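Here, each number is a calculation from the coordinates, and none is a lab measurement. None of these values were measured; they are calculated from a predicted model. Cβ atoms are built from the backbone, for glycine too; each structure is taken alone.
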Structure 1
Amino acid sequence: MNGRLAGKVALVTGGAKGIGSATCERLAEAGAAVAVTDLDDAEGQATAARIEQVGGSARYWHLDVTDEAAVEQTFREVRQAFGPINVLVNNAGIAGVNKPTDEITLDEWNAVMDVNVRGVFLCTKHAVPYMREAGGGSIVNLSSIYGIISAADLPPYHASKGAIRLMSKTDALFYAREGIRVNSVHPGYIWTPLVEELANQAPEGPEAFREALDAKHPIGHVGESDDIAYGIVYLASDEAKFITGSELVIDGGYTAQ
């Protein structure tokens, strides 16, 4: 435990796997008490257990970020367990359907917006009072390179990630005077369990799939979950005290092209 976040309480949504799990582990490594939240109870509990096994402080909560009553209750329980929340990482998200806009049903559109946008709204709403109690805090919202540029796929996903980028800026302006910073993180392609599963299902085979993804990034390869997690730790820390309303792009050069 390196102490960069010593004494801070962090809540991470979608903390069971991939970027979320890595973020929980890196936040705990930096000294924060971490509330791991997700719908995947087995993986979420495993993430919390790994943190505790190496001397960190973590607990798991089952949380559906689209359910306001559940969000309110979970945040209250985290406050009771660890103290006022200093750090919120809004990581929970889904990709949704991959169809042209005119073929998407309203239910398919809403499913993505409910998790990716409504979830960020609800968690931010219920985190702010605890951050006021703590005397300030840091909210980190996971957007995407597709919150900055686009591509001819996943229309609801791209719309949701663009929304998160602007929500971050708006909330940064609302809460700056209260010492609550809000920033967005924009990953390129990251080799998470979800992407690996897509690779295993690809008609061209997992190796060719990986090579094609690697080639999209000028740095020559896709990222790892820790590449994003370390950026989040920085934004959560007091080292980033002058950063709010900004985008941290971690994409191997993808959007520089």
Structure 2
Amino acid sequence: MSELIVGRNNVLAALDAQRSLNKIYVAKSFRGDLQTLLDLAREQGCPLQFVPREKLDGLAGGLNHQGVLAEAAPWQYVELAELLARLEPAAKPLLLVLAGIEDPHNLGALLRIGECAGVSGVILPRRRSVQLTAAVARVSMGAIETVPVSRVGNLAQTLETLKKAGFWLAAADMEGQSFWQMKWDFPVALILGGEGKGVPRLLKEKSDFIVGIPVQGKVNSLNVSVAGAVILYEILRQRTGPDGLPGN
């Protein structure tokens, strides 16, 4: 079954990643610069079809296609062993473990945030979690093509595997110690929980640290993608110098 890649930037990212695309649809009424996309499509032998915008509306199923849409083979997941084999512990890699994220917008946002913050990979459970879809891809703005995503059957067992691979486990929870008090100078797997549920108890028990984000308002928690962004960028801040370059 084909997957849909929706939006000009997402289709460009797929072409840049040399993903196998079956066909690219472009609205006849499209206004804007398409030259780079057209050149890449021709170089890779991907068929192009200019169609009425109404056809794209029907294919996109309500997603904002911006006049460009592509059909592609389903997104590929990376085996956990393969993901870990790519990483060098001395480089202090950063992984995101997402426990029960059900909103595709949150997963797409976390992929985009993770790509910007230098995350080496994302780990999802096979069940009770949103998977890689066109809606996730649309929000990720191309990050779905560059951030490796591994899908596992048992998150608790996966945490044990990560520990053996040299990772320290940090679960995000509103009752945890302030994440500002942490010195994030080690390989870390940051565990984020699902919307409204948080990180499951068993995963927190297996974690080395429980970290929280201080809040001062009457609302006592943040959206999971926002919370992820706050913590990931604190890790990035600590790991870079004042000029934004990797620190010594």
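Taking distance in nm of label points 7 Å out along Cα→Cβ at positions 106 and 226 as the criterion, which structure among 1, 2 has the greatest value? Working shown, then result.
Working: 1: 4.8; 2: 1.3.
If we compare distance in nm of label points 7 Å out along Cα→Cβ at positions 106 and 226 over 1, 2, the biggest value is for 1.
Which structure, out of 1, 2, was mean count of other Cβ atoms within 10 Å over residues 26-33 derived from, given a value of 24.6?
Answer by label: 1.
Please state which of the structures 1, 2 yields 28, 20, 18 when semi-axes √(5λ) of the Cα gyration tensor in Å is computed from it.
Details: 1: 28, 20, 18; 2: 35, 19, 18.
Among 1, 2, the structure yielding 28, 20, 18 for semi-axes √(5λ) of the Cα gyration tensor in Å is 1.
Compare mean count of other Cβ atoms within 10 Å over residues 34-41 across structures 1, 2 and report the one with the greatest value.
Details: 1: 24.5; 2: 15.0.
Top value of mean count of other Cβ atoms within 10 Å over residues 34-41 goes to structure 1.
In terms of distance in nm of label points 7 Å out along Cα→Cβ at positions 170 and 202, which of structures 1, 2 is highest?
Numbers: 1: 3.7; 2: 2.5.
Top value of distance in nm of label points 7 Å out along Cα→Cβ at positions 170 and 202 goes to structure 1.
For structures 1, 2, calculate mean count of other Cβ atoms within 10 Å over residues 18-25 and state which one comes out highest.
On the way: 1: 27.2; 2: 16.8.
Going through 1, 2 one by one, mean count of other Cβ atoms within 10 Å over residues 18-25 peaks for structure 1.
Given a value of 0.95 for Rg/Rh (Cα atoms, Kirkwood Rh), for residues 90-193 alone, point me to the structure among 1, 2 it was derived from. Write down the numbers at each step before the final one.
Values: 1: 1.02; 2: 0.95.
Checking each candidate, the match is 2.
Please state which of the structures 1, 2 yields -10000 when helix-only ellipticity at 222 nm (-39500 (n - 2.57) for each DSSP H run of 4 or more, over all residues; to 500) is computed from it. It would help to have the intermediate numbers written out before the result.
Numbers: 1: -14500; 2: -10000.
Structure 2 accounts for this read-out.
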